[in-house]
Structure formats: C-alpha cells, structure tokens
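Following this line, the structures themselves.
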Structure P
Amino acid sequence: MGRSALLVRALEFTDPARDVVAWLEPAQKRPFTALRAGCALPRSAARADVVRAIANRAEGRRVVMAADDGHLMDLESLLVMRDLSRSGDALLLVTCPPIAGACAEPNPTDSLWYEKGIQLVKLQPLSVGEVATALAGMLGGPVALPTAEALHAASGGNPRDLEALVGQLELASCMVRRDGVWRLGPAGPEAGQPRFANTGLAATLTRIVDAAWQAWRELAAERADQLSRLALWQGTGEGIAPIWAMLLLLRGRAAEALAFVDSLPGENVAMTPRLSLVRALTLAVGLGRVDEASDFLARAADHGGHQQLALAHRTWILALTGRVSQASAALRAVRRDDMETATFVHAARGVLMRIANHPAEAVFHFRRAVATAESGSAGCPWVRPFLRASVIDSLLLSGRKQDAVSVARRFHAEAMGSGWEVAAALDNLMRRPCLLPEAA
C-alpha cells in the first residue's frame, strides 16, 4: 500500500556525497538478474565476487539499495544484498506485500527476516478520515462522512486507486455542496450508461458494487446511496439496481424508481427476484397500480428458478394493499421451499391477520417472518426492520403495551444500522409521500 512511493520518498534523504543509490526491481529468476539491472557486475557468478565488486565500486561510500517488490526478486541478488548489509557496506530498503497463507513458491525475502537490526514498517490503508482529508484538499472543502466512506470503500484505502478513481470520475463535476459539505450528486438521466471509457478500473468497479451491497446489508442508507451514485457515474447501474430503485422509492420518488428499473433489460428484471420485488412494490405502493404489480409478479413466476418466491412476493404485496380475497387465494398456491419464500409467506399471513382484527395471531406470524428473515433476506435487508415494526404495531393492537415497548427498545438499541428510518419510510409509503431523507 504505497510501497513504491515510500521508497521514492526515503531516497530523497540520501546524500550524493556519501551515498551510492541502486534502485533494484525484479527481473528474471536467474541468479543476480535484479542486481545486474541496477549495478555493473563482473561476469563471475560467485556471490563473494559480486559482493566485493559492488563494495569496491562504491569507493568508500555507502550503497543504498532500494529493492521494490523484493518477493519477486531472485534469491541470489537478495543474498548479496544481505552480505553487503552485514559488512556495513550497504543499507537495504526492501518492500514486499503482506504474505498470508501458503505460497506457491518460496519467498526470497525470508532470507532477510532474522537479520540483526531489521525494522519492519507495515503500511496500512488510508483510514476513512484520511480519505476525507485527501478529498477535502482536492475539492477545496470538507466532504460528507458517507461520501468519504463510499470513496474509502471504492478505493480500498489505496492512495493510488483513490487518485485514479478521482481522476477517472472528474470528481469535482460529480459533486454538489449542501450544508457546507460536498457529496456525490445526481447521476443524471444517463445513469447506467458509461460516462468514462477507461476499463482499467474494472477491479475498482467490482469493489464499488460489492461495497454498495455491504452498506445496504448493514442498512447504512446514506453510504449505500453514495456508492450507488459512484456505480451509476461509472455506468454499472445494473449491479446496484435493486439498491438504487429502493432508495428512490423510499424517498417518495416512485416514478423515477420505475423509470430506472424499466431502463434495464426486461428479462433481467423479471429473472432477478430482488429487482422484480422492488419494481412491483414501486407499482403497487409507490404509484397505486396494484393490479399491474400483481400481473407483473405472476409473469415473473413463469421464469424458472424463482417461481415460489415471486408468488410469495405477489401475495405479500396484495395483502399490504388490502386485497384480502386475492391475497388469501394467492397464499394457498405458494409452497415455502426456502427461507426467503417463508419470510414473505409469514409476512403476508401477519398482514391478513391484522386486517382481520386478530392482532395476536398477527404477532405470531410477524415474529416467524422476522426469524426467517434473519437468515433469508440478504438481498432485501429492508424487510427485517419493516417486519420488526409490524411486530411492535401488532403488539400494541393486541393490548400488549409492555411487550411492544420492550421490542421497540431493542430495535432502537441497535442505533446505526437498525433500519428504523427505512421501516418508517416504507410505512409512510402506505399513507403519504415517503420521508427517507435525501442524501444529496
């Protein structure tokens, strides 16, 4: 992490009057190839001759040998360097990445690990705070914490990757200032279309999508928002589509959410359960087009592999929107053959029991839904807090105030990541325009 930059910086402190600098990089694995690239060596292949030749050519000055990526060098070059260090003729600066687990071949830098006076410097990734400081310097002002967290996750804290990402994005043009801090702004109508053609950041783009899903699973809505915008600016909208569409819906922007989902290949939407659910929820709850949502999920159930899950989604949405007879009929056709399907089946039963004025029965089903959601809703993490809120409501309706207070306290005790604001926003969608705060 910044190893080459550290070597360059260290060599700025050498003194040409007393030091001879040799910069060594790995070459082939043949003996002395790394040394031959950086020093003039005799033809002799004997290590003692090579050591003597380098010491003599230094003419009494200290040889500073900077070896970048020492783990890729040939062993004989490193052994010569070790001998020069032992005799006091050389100062060694050797970099290598952390090595974890078994290696395919021996690591030549192992020959240096137990030398007298060795100093090991571990270079850690930039922290979120350090990324925020760097971004503030680039933008001329502080950035919002979720924005710093997003760019930290996207770059892995690697300074070079952060700089490349900032340059690739033309970051200043992507930012808006609100309340005195910079955030990633709207991705624009062309979101999902590549704005920048550099394909050298493929690994970074994968990291952005993975980090967005990690933030979403943690119910860190603002961080997920900023990472989703990063993905959209880079033209990888499909990878974060369920996240972005749901965030738009929770902010009361149902028409935008539907337009975004419908800009994606239709077959992909129907065959991706988490995305088809968000589209149906947008139609039914966000736009009031319940029949259209029901028909869409019925068609999605025709695609192999997710039939029962699509039917469970349809049943739950019908129940949520008060279509009791349709939901009851749909419920009879669903088989609970996996945990996620069972989550929505229990959730639908809970809603139907609550509508039928049987709140105690609703509590039972909602609690079962919460239990299955804990292990079967990774793709739709917003379901868990919504179900917990449903348990609290049903406990209150059944007159169990103390139990409701206890559950609510545990809910809020989780603080960040509890998803309370997501549950409140989804509940408000049923009654009035949604209120999840806009991140930017």
Structure Q
Amino acid sequence: MAGEKGIRVLCSVIGAGQWSEVEYLFPPHYTVKTDFATYALKRFLDDKGTPTDTVVIFGVESAAWAIVDKYLPEAKRKVIPEVKYQREVDDAFRTIKEALLELGPCTLVLDLTHGYRHHSFFLLLMGVYLSMLGRLELEAVYYAMLPRGEDKAEFLNLKPFLVLLDTVMNAKIFKGTMHAVGISEIRSSIEEERNDLGRRNLIREASSLYHIEGILKGLEELDTQLSVNFTPGIAKKAAEISQRTRELLPEVDKSYPYLVPFLESISSDLGALGELSQRPLWEMELEYAERCLRLGRLTSAAINLREGLVSWACHRWSGCPERKCENEGECVINGREYRERLTFALDAVARKQMVIPDEEFLQCATLYNKVSDLRNKICHGYLGHEEGVTRGRIEKKLRELLDSLRETFKGGRP
C-alpha cells in the first residue's frame, strides 16, 4: 500500500467548551476569520488548490459537536474515550487506528489545534506510526497557536518535523547496512519547501535549499554505487559528499536546521568511506569488503574480496604502463581488459590447465580460485544447497580469505 495516495483526508480533534472568533493567518497573506480552526484550514487548503475529499474529526461524546454541525456538517465523527485512565489508552488507540485504516489508501492532513491536548498527541502519533508503516501518507501537520488575550493565530506547518522522522530511519539504515535509502522522499519534501519559498519571492532562502538538495542528490548517486558494489565510485562519491556537507552545514543550519542532525550523524561514515579513495585500488576494495563483512553484507564482502585480489594481481603481473590503481583508486587502462584476461590465467593455473613456473603466481591463483568459488556460491545461491550451512560458517570463510589476502598484499605468501 506504500506509495498509494488515495483520497486526501483532513483529520482533527475537538474538545468541549466554546471558542471565540479568531483571525487565522496562513503565511504569507491568506486569512480566515472563524471560531473553528479546522474550518479555516479546510478553506485554506481548498483555495490554494489542494482540496480534501473528506474530513474526519475525533472527540469525546460531550465534545462541542455543534460547531462541527455549523461549519463542517459533512465531516465524519469518531467518538473516542476521554482517556483519563491508563486502561482507556488501548481503546483510543484502536478507535483512531481503525478509523484511519478504514479510509483505505489516503493522504492525511492533520489539524492539532482544538481538542484535549493528549488527544492531539494520540492522533499525531498514530498518523506518524501508520505513515512509517506505509499504511497511509502523512502529508502535513498544522497547529494554530492563539496567544492569551489575542484574537489572531498563525497556522504553523510542522511538516519539517516529519522529515526528521524519515532521516532517523535513513541514518540508522545507512549506518547498519551502508545503503542510503529513502533519500528521494526527503529531497522531494525539501523541493516542495523550496518551490513554496520561490512562490513567496524568498529567493535567497530557496537558493539555500537548492544547495541542500544537491547533497541529497549526491547521496542518491552514492546509493547507486553502493547497490552495485562499485568501490571506486563509492569512495569518490563519499569523499565528495563529505566535503560538500562540511562546507554547507552552517548554511543548512540557518535555512533548514531539521536536516542538520541527519547530516552530522552520517558525516563520519561518509568521511571514512571517502578516505578509501586515497588508498591503492586493491586496498580500497579490501577495506570495503571488511566493512561489508562487519555489517553482514556477505555478498558485497565476497564481491569486493574477489575484486581486490584481481586488482592486486593485475598491478603485480599485467605490465600496465600507467598503474593508476596505485594512487588514483581506479583501473582505466584498456577498459579493464588486462584485469579480465588475467582472471582466465589465474583460473587456468589454479585448475592445473596451465603451468607457470612462478610459485608466487601459483599461490595467488590458488587463492583466487577459493575467493572466486565462494563469491560464486554466495552470489548465485549455491550455498543454500550445502548441508549444515550457517551464517557463522560463511562469515568464518570470508574472514579467513580476507586475512589471506592481507598477507598476500603485504608481499608474503597466501
């Protein structure tokens, strides 16, 4: 159901008591004078071209439903307990959850202005919870604060705080799996904010958000490199984003501070990945293989073990005249032709189909055969057919091969 927007729903809470007429303000210039905030918000959404298909209002039996009859008689009413006791929390949870889910796929706009204070919390938490599960899309959260003794209240759009919740999940996933997922959704939210600033002729502020979008676009590009295990591209892109992030953090803090904790959280990981670009290609691939092994990304670890060994062997025996792999972290000569030709020789020597009177090459070929065999088994699902296969056994094999490659790269024997 994730990604299905369905109908647009305006959802609010209502309490008991009476309200006075208030002039509700929507920056920069829109105003509505009424004593019912949800009605003012609906008017604003309708007039700005984002109308809602239905309205749902939660409240206790004794709530001021008369004001709903006056302004929004078409609204669906959902009665919830007052929740004065802990035992009523479960009932409120079920009622709000079922009312929202029975709407089907929907885009939700919340108004937290009226109602008992804790009911607003319940509605907000439930909206966030179901949104994070992909059961609905939480588009916006509004609240109008009326200072005591005043008759004007500005509607605050709290949507940036929804972005915070997304960044928490994305940062944890990035740290735990080395995948930069969900960045496009964050970038889309910031793009909407930038477009809104542009419409309000706040050009400088819009320009700042454009620079932030550039960082997020870089993270999307990094995720592509991570997904295909292209280690040179990963290191290069991570270094670029890390530097750009350090440069722009003060500007981000001024223009969109909600994103700063996320960027600070992943900056150390980006910096560590970026530092790999300063290593020879085979060391870069081996270091990244070890990172993947620690994170449980066994396929990526196996792929990079094989790539690292081939890079080192290519550097050692191919006779490549430029050897860019030493200090530029990439293999560019003849479209990597030397590397791939070498793998045929390594495989043939390991299988005794070719004899080369070089003990070091023979031992490298034997190691290559082990690494390549394990990589193929992992990538193509062969390991699942082995009896007694466990994660621990696979990790142990990868660790042993990783240690053997380290010895080889230091100039010793495998």
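No lab work stands behind these numbers, since they all come straight from the coordinates. Everything quoted here is computed from the prediction, not taken from an experiment. Cβ atoms are built from the backbone, for glycine too; each structure is taken alone.
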Structure from which 5.0 was derived, distance in nm of label points 7 Å out along Cα→Cβ at positions 113 and 233, options P, Q: Q
For which of P, Q does distance in nm of label points 7 Å out along Cα→Cβ at positions 81 and 345, calculated from the coordinates, equal 6.3? P
Highest-scoring label, criterion being distance in nm of label points 7 Å out along Cα→Cβ at positions 241 and 273, among P, Q: P
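Among the shown structures P, Q, from which was the value -17000 of helix-only ellipticity at 222 nm (-39500 (n - 2.57) for each DSSP H run of 4 or more, over all residues; to 500) calculated? Write down the numbers at each step before the final one.
Numbers: P: -17000; Q: -19500.
Computed on structure P.
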Out of P, Q, which structure matches 2.4 when distance in nm of label points 7 Å out along Cα→Cβ at positions 97 and 169 is calculated? P
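To test your reading of the models, identify which of P, Q gives 0.9 for distance in nm of label points 7 Å out along Cα→Cβ at positions 89 and 121 when calculated.
The read-out comes from structure Q.
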Given a value of 3, 14, 17, 15, 18, 17, 10, 5, 2, 0 for P(r) over Cα pairs in 5 Å bins from 0, in percent, for residues 321-392 alone, calculated from one of P, Q, which structure does it belong to? Q
